[in-house]
Structure P
């Protein structure tokens, strides 16, 4: 993108000081927009050549001032070219700040991002989750590395965040970091949130994300069939840890609770309700929405067998990575082609419930979904399974005639 740069040096007339000298100013004009700043010098009006924009005479003062103005003009022209090459667009105020020195810290992107993360971390456990905090910190680290590699800078002004930079960062996440589409989608939403905070604080006036487009791709959610779930329940192992994780997985598959929700489950979440039956009454760690469900016999038996009666939390839950390693191995031993992770249990509960006739509105409430469209994904999975089963049936009875 080409932009016309005009540089004008002039004297600022107004109140005349005792020595008769006037402030020397510089006006930058780019594509019709302009800004001015002081050159930190005062010049006698009779020594100033307004047409040529320089001091007259060959004395030491004139030579020094004219040399400074020539250097400033060259610097402005070079900085203008650099900004255009790096960011694709330019404004007079950008060039002024770029040439004259560093802006206020609150105008810097990474400084603002890091300050947000520090404040967010203090709120973890008080309406903010550690998972969200970690996501902000991961995106911050990626953005910091991107700015260092792309622009050889330790930080960048928020106002230099353009659609070109945004698209370049997305490309960096995809090609250099190797992230999948939906992870990139989540990270770019995180980045957009930081920029929106900068805009709300007055650091920028327009939204550089206004023309940015990226979409979440629907991913087919894995789940276990009823027969596969039975195989997992009957799985025998001499490894005590694997047996423990198997039980936690089955518990989740009959309650629909996520890994974080199972880990956070306490004995005071288990209550006798209005119908005289035992319920799990909790809130989802991810969304803080209510998630209440009747305690079925299978999870009740697991609670009685491995629950820790002498502690507040019901289960000892190993790390998610540890659980998944044992579950993947267990799946292989059970001859299950689906890659079993802990979250597969939640998907299994949803699809099994729908296939057994649980209304989608009821399931949405049990799962603690904030939007029923999230639950409808499982209905699509169930319909696909019905289609596959009916196609298989049709193949078996295709030779029958009436």
Structure Q
């Protein structure tokens, strides 16, 4: 599969991954002010990874609900969600198995791609996943809700599935996959541009389709007519031309994104086409922003575009980087708010799948500085997860290992 990924990348410039999907606001709330983060960690600080559990099959995501259980939930691309108990042992059976859902498909950039728990999971046991299926030859992305068992908290019956939406996919790559809730309790959903290479259908700039977007929906209010969710009235395209679910557009493959739990700011790692990877940072007031794809790749004009710009302004990433050092697939991370690594307090941590590098990103004036923290294996860093205490973990796709980010000399 890794050989297949490399062939696809070199020969057609698309972002098809070996089994990894990426190997491959007007409205809202909050101050709208980005508070500059602390300076980079001192050069004397050293970091490593402490193993938490192993033996997973193609882990792509790592989440922890706010239920005081201390459990970590690991998403496997092949269709299972596994549990790491608070004592570090693995549950003997999957928490959820979606392999039996009609048409479920995995491999390449398809499969079970993302997970998020409802903010009130401890009370309502609701959680949400992003997976792919093939129905009658049509590949689709599915956003679905499930409910954990009231009798066995380590099990969720697949029959509790409630499909919120399906989106037809024109090609087999660029599916996005991330899910997250903001401070207001709205669910955000990341979709890639639909695939192939270079966005041939111009989905990124088309506000009448959901591909190449980050969506925002309400999953708590009574559903609107014809929908299994509600479109928040403060979304930027409500009562205007365009799909009301859209929060941001002009994205290529936003595989992983997160909210800073302190500021509410949205951080996105958007995987590039062939030359540049980008990190985007948006305040809660920037709904409706156009992040530029496929007019731009990072901050650079994309010369092969045949698409027309939608809207008058493009929002540049705060940071982009090229592939000259072997980096080629950005993995969005989190702002660190844990207690075990004081030198990273308030700092964004992200990585790259292909090189396996993990960095911090800090601001000084108008410029941003990327600082190397450590390097994992190449073609292995699939996700950076965060627990309820703010500690960070990595999911290693090829190794099947979950590890905690650790500062040498600290707990």
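Readers should treat all values here as calculations from the given coordinates under stated rules, not as data from a laboratory. Since the structure is predicted, the reported quantities are computational estimates derived from the model, not experimental observations. Cβ atoms are built from the backbone, for glycine too; each structure is taken alone.
Which of P, Q yields 28, 17, 13 for semi-axes √(5λ) of the Cα gyration tensor in Å, for residues 84-211 alone, as computed? Answer for the origin of the read-out: Q.
A value of -16500 was derived for helix-only ellipticity at 222 nm (-39500 (n - 2.57) for each DSSP H run of 4 or more, over all residues; to 500); which structure in P, Q was it taken from? Let's see the in-between values first.
Working: P: -16500; Q: -1000.
It was calculated from structure P.
Compare distance in nm of label points 7 Å out along Cα→Cβ at positions 52 and 204 across structures P, Q and report the one with the greatest value.
Numbers: P: 4.4; Q: 3.2.
Ranking P, Q on distance in nm of label points 7 Å out along Cα→Cβ at positions 52 and 204, first place is P.
Can you say which of P, Q returns 248 when volume of the Cα convex hull per residue in Å³ is computed? The partial results should precede the final answer.
Values: P: 248; Q: 134.
Among P, Q, the structure yielding 248 for volume of the Cα convex hull per residue in Å³ is P.
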